[in-house]
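Just below sit the structures, each encoded as structure tokens.
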Structure I
Amino acid sequence: MTLPAMKVFSGNANPGLAREICEHLGAPLGSATVNRFPDGETFVQINENIRGTDVFVVQPTCAPANDRIMELLIMIDAMRRASAARITAVIPFFGYARQDRKDKPRVPITAKLVANLLTAAGASRVLTVDLHAQQIQGFFDIPVDHLYASPVFYSYIRNKPWIREATVFSPDVGGLKYAAAVADMLGLPYGFVAKRRTSATTVQATSLVGEVEGRDIILVDDMTETAGTLTAAAELLKKNGARSVRAVVSHCMIQEIAYDRLRAGHIDEVITTNSVPLETRGLPITVLSIAPLLADAIRRIHGNSSVTDLFPIKGH
């Protein structure tokens, strides 16, 4: 059976990543107009024929999140009405993922709402990277391919000289399982930092569990915006004898306050991906590309082959 043609499109959230994905696929980026009317409404037009094609639309829901989500929904609707055979929403960073449960009275489960909206718009499946909470996959009534950025990080850090005396740390108790998986992959000990959040942007690190004295610490987390949790943890780790502290973070949507905190120097290096656009501003931020990973996954989805085989290293 002959496979339908494949085309990749991008919204305005991260066109650079989309272009890089297309370079690895050896295919041009599809032409689409995505702009706004004077009142702020989003307008989309697909500028080429996609009837019967296997379409992939690349759009992380980074800031401004609501605009990016509407762009994605409207692009999917336009593609469905243009008779695409299948539409895959490629969402390197899935926003609203922290609103995945009712932890207070009378609050929404917005991650589920976004999942419903994507399905209603006409998405056939979702491809995403390092969800904040794995159970979000169950919010969808369409297939979800969940990729991990850990192989990208592993390739970068495995031969660094400091890896021999390193300890993997989670900056909070909630990320301990992920830290344990990374530590197992690298063959390193692991631990965690106990913290207390004092406001939406401020965190107080209170105690440590794990080997710290004279060690090179690798803090692992799935996302950061204000860098409050990471810098508080790094400061406490260095006060307790850590030789260096590096933060490995899948998604960095860092705000101005985060740049100020990183300038304080408690974190020696932030290692992240290009899932969302990021300015380094001369700070020790290393941005690794997940375009080859996403391109390989897109190629496998298009060819109806296994995406799981991308991850020979298990433990997530």
Structure II
Amino acid sequence: MPHIKQVAITGGTHGNELTGVHLLKHWRSDPAQVARSSFTTELHLTNPRANGLNRRYIDQDLNRQFSLDDLNNTALLGYEHQQAKALNALLGPKEDPRVDFVIDLHTTTANMGTSLIFNSEDPLVVGMAFYVQQQLPHAKLFMDPGERLSDTFLTSVGRYNGFLVEVGPVPQGLLRADVYNETQAVVMHCLDYLDAFNRGTLPNLAGQREGFCFVEKVVLPENEQGELTAMVHPDLQDRDYQPIAPGDPFFMTLAGDTLAYTGSKVVYGAFINEAAYYDAHVGLSLMDKIQIELKSEPTAD
């Protein structure tokens, strides 16, 4: 198992999510807060141009540009395509990364509370999720496992992948103190976990914990011209991580009619009515509730 030597904390990947941006500013003024003696911590504002304009992105979503194929595609010339390549050169390269672990800070307009999002089943990453939830029992575990080299998230540039911290609700372009404080608390626990991992002093962790696994994104109803004809139903609004059963109210048309959920099984919603997804008319994500296993306790080399 690895020994963690270099950790990157990143913020502003979406330029109008200000919590991470301002935490980076704070930690740069007081680096001792994120310093741990067993590894080096570095801080990176990842989409400065979008942040300067208080926009999510300039040309495309930066947090979808980090697959190995896209990083090596010289025909992709958008601002975020180029920014992803620059970040890969700084943190990676992805095939053999300089940075061991990436903690990327995000916020959501949806009523998701504290969500710990990770795309790896590696016991180092799963163990971090379990450890943070052990410290903050209200946090939710959101898993979407895949291969690191094909993963599109910034966190996948880390040698041992990384961890996306998502806290809300908070409007885009706004600082909110409770979201700021909660995000800071999560990061402190993440750094403490990696430090304890390196030292071989991890506390006992549960063998499995309840979590959620991504299934699909659901697009809001549209007409033939691509215009919205319905919205998230008020009975579903703000009910992130709550069950959605077949026949439950799902969407409401502009005329006020209810459209029911037509799936065949109970699922769970997340990013419900997320403002950032309106560019693609995505209304929410659906997830399965699962038991996440810590397959073996990680140990440092």
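Tell me which of I, II gives 60, 42, 22 when you compute Cα extents along the principal axes in Å, for residues 71-246 alone. That value comes from structure I. For which of the structures I, II does the calculation of relative contact order in percent (Cα under 8 Å, 6 or more apart) return 14? Only one of I, II returns 14 for relative contact order in percent (Cα under 8 Å, 6 or more apart), namely I.
Determine which structure produced the value 4.0 for distance in nm of label points 7 Å out along Cα→Cβ at positions 175 and 215, calculated from the coordinates; the candidates are I, II. Of the structures listed, the value fits II.
Each of the structures I, II was assessed by mean count of other Cβ atoms within 10 Å over residues 47-54; the largest value belongs to II. Among candidates I, II, the computation of helix-only ellipticity at 222 nm (-39500 (n - 2.57) for each DSSP H run of 4 or more, over all residues; to 500) that gave -7000 used structure II. Largest in distance in nm of label points 7 Å out along Cα→Cβ at positions 31 and 207 among the labelled structures I, II is structure I.
Source structure of the calculated read-out (mean count of other Cβ atoms within 10 Å over residues 119-126, 20.9) within I, II: II. Kindly point out which one of I, II the value 4.4 was derived from, the read-out being distance in nm of label points 7 Å out along Cα→Cβ at positions 143 and 231. Going through each structure in turn, the value belongs to I.
Bear in mind these aren't lab numbers, they're just calculated from the coordinates by the rules spelled out. As the structure is a computational prediction, the values presented were derived from the model and not from experiment. Cβ atoms are built from the backbone, for glycine too; each structure is taken alone.
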